[in-house]
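Asker: Following this line, the structures themselves.
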Structure 1
Amino acid sequence: MRWSVPRSARFQIVFSVAAIAISTALRFGVDFVLPPGFPFLTYFPAIILTAFFAGPRSGAAVAVATGLFAWFFFVVPPGAAGGAPAATIAMLFFALIAGTDILLIHVMKVALRRMVDAEARSSALAASRSLMFNELQHRVSNNIGTVGSLLRLQERRMTDPKARAALADARARLEVVARLQRRLHDPARQSVDMGEFIRGLAQDTIEAMDAGQRIACLYELEPFVSEPDQAMP
């Protein structure tokens, strides 16, 4: 795409002049080995390359210049009188092909530019959604932490041992949810080791039940790495 961006006027002029000079020199260089009927052999590539790298206007200018060179030196040989109908038809053919090439390249560049712009907009939208999602998960974690802190404050005010135990149990469960949520929605995490995750899940659950003295876990886990979008469900 970087080769088809709009160019400066100086670049267009230099490229066009170079294309005309090189294509004409090549045409004179191969003239002695070509049979009659190939007056535009080296000019079509010059027109196409100029239209692509320097723009359709420069391509049109090269087409006009090379058409004149072809007419005076190869279609109608020097010293010949006028141009026969066949020469006129050849020039019309040249103009048709050159114009079609320039038009197709212009349409292609416009379509490519639109595609790149659309891709850039899609990337920006995806980045914005990802940022909003991460911010949402951060707020969820903060909200869970706030609720846990409120439960802790209420627990300290309670005098009934059963009520305090119930609040402590609820707070512990919230902390488990908060830890799981942080593991699954970590923006820096590109993958989830399910073995490590299951170990942490089991340990958090046991701690939430205050059963660390009564329950011990033995793990037999195969290594498995999952994408976050698969691990969350």
Structure 2
Amino acid sequence: MNVFRITLIVLLSFQRYSSFSQTKKANPLPVLEQKMKDQGLVDIQRNNPEILVDLKYSSTDNFIKKDVYGDLSRAYLQPEMLAKLIRASKYLQNSWPGYQLLVYDAARPNSAQYALWDALDEMKIPKSKKTMYVADPTIGSNHNFGCAVDLTIVDKNGQPLDMGTPYDFFGPLAYPRMEQEMLKNGKLSEKQIANRKILRTVMVKAGFTANTTEWWHFDGMSKKQARAKYGMIR
């Protein structure tokens, strides 16, 4: 091989490397995703692709009808929380083959919490009632520490099970603590409650705590513990 050919090969290799480096620099991670990675949170689907993700706040399909997360499309949790979620997924698939978990929201930077909080003003929600919809961002939601997850279950066709209300429905119909009353009044069916119980069963068995007013929300630890152990995702 002569000197000319060696030089040409080196130049072409350098150009390919330079082009690859420029492409990487031109396509950085979304800002919110980078914030979470920098604080040690981990991507749910990269660790377990069997857990599905549809971030509702990365679309307008949510209660404020606004995209809050922008380019963020991947769901993150603290590693300890993800380990629990993976256990819940295994429990689900072992006991109800064909079913999968579908995550609607997980770790949420506090900046996004403020965006949700401010959107309530535009919706004309009275200040005294805002915490019925969104946790006060000065205090934070457990989502802001990467220690909470909102989710449902889909069947073998990828269709969410009927839970009686949509995600982020605000009112007694979504309250687990009022299910028997809603059943008695004919507002929830036995099948809808049974579907919720499947979700609660696998999540609680994996170490999560169920929420009394949101069938979709589960905490991996208390907010006090999360604040002390991890700190808020800014």
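Asker: Identify the structure, out of 1, 2, from whose coordinates helix-only ellipticity at 222 nm (-39500 (n - 2.57) for each DSSP H run of 4 or more, over all residues; to 500) was calculated to give -25000. Walk me through the intermediate numbers first.
Answerer: Values: 1: -25000; 2: -12500.
Derived from the structure labelled 1.
Asker: Thinking of 1, 2, which structure, once Cα extents along the principal axes in Å, for residues 102-157 alone is computed, gives back 82, 6, 6?
Answerer: Values: 1: 82, 6, 6; 2: 42, 23, 15.
Label of the originating structure: 1.
Asker: When distance in nm of label points 7 Å out along Cα→Cβ at positions 54 and 166 is calculated, the result is 1.1; to which of the structures 1, 2 does this value belong? Before the final figure, lay out each step's value.
Answerer: On the way: 1: 8.6; 2: 1.1.
Of the structures listed, the value fits 2.
Asker: Out of 1, 2, choose the structure whose coordinates give distance in nm of label points 7 Å out along Cα→Cβ at positions 118 and 206 equal to 5.5 when calculated.
Answerer: Numbers: 1: 5.5; 2: 3.3.
Only structure 1 yields this read-out.
Asker: Can you say which of 1, 2 returns 4.8 when mean projected area of the Cα convex hull in nm², for residues 126-173 alone is computed? Let's see the in-between values first.
Answerer: Working: 1: 3.3; 2: 4.8.
Checking each candidate, the match is 2.
Asker: Out of 1, 2, which structure matches 81, 19, 11 when semi-axes √(5λ) of the Cα gyration tensor in Å is calculated? Provide the component values of the computation, followed by the final result.
Answerer: Working: 1: 81, 19, 11; 2: 40, 22, 16.
This figure was derived from 1.
Asker: Identify the structure, out of 1, 2, from whose coordinates relative contact order in percent (Cα under 8 Å, 6 or more apart) was calculated to give 20.
Answerer: Numbers: 1: 14; 2: 20.
Here the read-out was taken from 2.
Here, each number is a calculation from the coordinates, and none is a lab measurement. Note that the structure is a prediction, hence the values are computed from the model and not measured. Cβ atoms are built from the backbone, for glycine too; each structure is taken alone.
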